[in-house]
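Read through the structures below before going on.
Computed from the coordinates by the stated procedures, all read-outs in this text should not be read as laboratory data. It should be emphasised that the depicted structure is a prediction, and the values quoted were computed from it without experimental measurement. Cβ atoms are built from the backbone, for glycine too; each structure is taken alone.
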Structure I
Amino acid sequence: MESQTAVVQYLRSLADKELAEVFYEVLRCRTTSDTAEGKGHFVLADVVQEGETWSLEVVALADPAEYAKGWLAGAPVCQSGVCSDCGTKVRSWAKHMICPVCGSKAYGT
């Protein structure tokens with residue numbers, strides 16, 4: 001339990017971008033499908049309530065092909081878009097991102 005407390009404390013110290021990167025790195029090889037032919041994986045999402053309406057956008061990593069130098073740790077999650085392949089709403093710190101649902105390239109504005 002002590003080690004879990006230390007992990008939680010460390011994760012809380014991370015900026016949003018860093019937390020997203022750690023989340024996807026940790027879960028990269030994990031599958032959530034309960035059938036052999038199925039595919040499933042976890043994604044990180046941002047949920048916002050405006051008035052009575054809730055909206056959900058998945059948090060996407062920056063497209064490494066577009067950003068050779070990477071990003072600062074504290075870069076804000078400020079770009080929104082829609083994956084052109086699967087239609088999922090995505091958010092990222094980068095305009096060029098990879099959809100965490102289907103793995104396609106997406107673009108934010």
Structure II
Amino acid sequence: MLGVEDKIWEILMEPMHFYLMIGIFSVLMLLQYMGPVKDFLFSEKWKWLIAPINVVLSSVGIFALKLTGAETIGLKLVIMVLISAVVTLTYEAVAKPLIEALKKRLIKQGG
């Protein structure tokens with residue numbers, strides 16, 4: 001019998017859901033490297049918008065692009081929230097510190 005963690009892992013590793021997570025993460029990375037958008041969206045004042053952007057992108061992927069095999073609205077909503085949470089946490093906990101460390105290292109080597 002599968003536990004909750006196993007079921008969540010199974011949902012996240014379905015190919016369409018995995019590709020959706022990669023796509024949302026890629027959009028965030030692209031936004032981070034666009035000059036005016038980066039200065040606004042990733043500032044201390046407005047960084048709270050990253051999570052709602054994840055939810056919107058996830059809902060577009062799940063409902064408009066139909067990147068899920070789920071049949072019911074309830075399951076689609078659970079998948080949407082799950083994907084949004086995973087992408088937001090991955091960005092905040094892994095990608096953001098990694099990018100900052102790489103920037104410091106590149107500046108240190110260049111200067």
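So if we calculate FRET efficiency 1/(1 + (r/R0)^6) of positions 12 and 44 (r between Cβ atoms, R0 = 35 Å, to 0.05) for every structure here (I, II), which label has the highest result?
For this comparison of FRET efficiency 1/(1 + (r/R0)^6) of positions 12 and 44 (r between Cβ atoms, R0 = 35 Å, to 0.05), the top structure is I.
State the single structure among I, II that was used to calculate distance in nm of label points 7 Å out along Cα→Cβ at positions 20 and 68, giving 0.5.
So the calculation was done on II.
So relative contact order in percent (Cα under 8 Å, 6 or more apart), computed for just one structure, reads 28; which one of I, II is that?
Derived from the structure labelled II.
Where does the value -22000 come from, among I, II, when helix-only ellipticity at 222 nm (-39500 (n - 2.57) for each DSSP H run of 4 or more, over all residues; to 500) is the thing being computed?
Structure of origin is II.
Suppose you compute distance in nm of label points 7 Å out along Cα→Cβ at positions 36 and 52 for every structure in I, II: which one lands on 2.0?
Label of the source structure: II.
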